[in-house]
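Structures are listed in the sections that come next.
No lab work stands behind these numbers, since they all come straight from the coordinates. Since the model is a prediction, treat every value here as computed from it, not as a measurement. Cβ atoms are built from the backbone, for glycine too; each structure is taken alone.
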Structure 1
Amino acid sequence: MGMLKLILADAAISFLWVFCTSCIGAATEIIASCAGVEGDRKFYIVFGLIALLIVVFSALAQAIGGASWNPTAVLAFSGVGVGDSIFNLALRIPAQAVGSAAGALAIFELMPSSFKRTLGGPSLKVDLRTGAIAEGLLSFIMSFVVLWAVLRGPRNAALKSGIIISTTIALIVLGSGYTGPAMNPANAFAWAYVNKSHNTNEHLYVYWLTPLLGSLAASMVFKRMFALGQNKEKTA
């Protein structure tokens, strides 16, 4: 796929990702009401919807030539040498941010007023330093697991997806009391833009700088670990 088409695909899939994931809250309430589900059991509906969206969007991304809705993902793969150049990243990441912001604006306008309270992005629930460390660590773990699953993990596509989905859900639970969490700067930017807080130091530090650094660190550790593994195999 040409770079222009890939940039447009990134923007489009980022738009759809934010639009669809923002419907999870409303969809959960509707399903829970119809099924008579109450209390903490609603979380099973949430996790099921997250898993479904990851499967659908992963297939969609492959179908349109490797598009991505997460800057940490493209940075991680670039860091291990199987992704884009720095120049291409400088084009793709802004496209993902713009597409995500458009998705947030669209769902904010289209969501029925009775469900608008379910909308919103990640928010910092601790002090700035703790939040930055948490978001960086979560992004590091997520990026490392994705790299391993895609490049070194099982060949079975369903098993790969299962590993990524289960890790995503586990990290969401772990990070819920810290930063949301986001683990996706474009998604965090989308709702920060809607709330006019996208240019604050808190947003830039917690939801852009540390996740990207965490992703880059994951790619460096991954590359180092498996390079060492290859060297041992050769010497043996």
Structure 2
Amino acid sequence: MKKTIAIAVSMILFLSLAFSAFGEAGAKSWYCVRNKDHRQPLVGSDLSFAESLGAYYIDHNHGDNDSEKVIYLTFDAGYENGNVEKILDVMKEKQVTGAFFVLENLIVKNTELVVRMADEGHFVCNHTAKHPDVTKFDSFEEFKSEIESLENVYREYTGREMSKYFRPPEGRFDTRSLEYARDMGYKTVFWSFAYEDWDNGKQMDREAAKKKILDNMHNGAVILLHPTSATNAAVLGEV
């Protein structure tokens, strides 16, 4: 009887460890658990392993009680519809810089805009060439090819080197993709605040968007915005 119980316990422990390992390695979608009163949000418990692999989503050095206030503006930019330029105009006027995670399409079709980003002090970063789900890559070589493809296009069209920051498309990642990015010298950057701004045909009301952004501000925030959003172009200078 004791032997049977011991075997059963061993099997439970084995399955628990196996499930835990699979849960960490399996594909994930990034999210944060928001806090009230402008306190820093928490990362989902199932995503906590990301920071141990060099991923970044918030500035822990500028916490809730720090007197120095810091916010990081980041943008996922795949194409231009007139609003990316407006976003750059606002940032130039306000004398602030940010990080633009770009796709190949924007570099090829709007080279002058991407050059302007770099000229005005913004980081131009890697969002992959074609916006694939990087968790579906079967090997490091496949991941590397996608990342280097964008580096090469950026170098060819602008004569510059891309900043070594990476954001996986749609926030989809797993242990392997974080390790691959790290092995290529990249820091993976997620976010501590984002909202539903990516659908150009379904934009949030200007005042509602401004309220949502301001209500969720916190020190050390890494804000994800889409610069194609007409609402973002309209409210950025006011937040």
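Match the computed value 2.9 of distance in nm of label points 7 Å out along Cα→Cβ at positions 32 and 176 to one of the structures 1, 2, and report its label.
Of the structures listed, the value fits 2.
Any idea which of 1, 2 comes out highest on distance in nm of label points 7 Å out along Cα→Cβ at positions 72 and 224?
Answer by largest value of distance in nm of label points 7 Å out along Cα→Cβ at positions 72 and 224: 1.
Work out the source of -23500 here, i.e. which of 1, 2 gives that when helix-only ellipticity at 222 nm (-39500 (n - 2.57) for each DSSP H run of 4 or more, over all residues; to 500) is computed.
Derived from 1, not from the others.
Can you say which of 1, 2 returns 85 when volume of the Cα convex hull per residue in Å³, for residues 136-215 alone is computed?
Among 1, 2, the structure yielding 85 for volume of the Cα convex hull per residue in Å³, for residues 136-215 alone is 1.
21 is what came out when percent of Cα pairs over 31 Å apart was calculated for one structure; which of 1, 2 is it?
The read-out was computed on structure 1.
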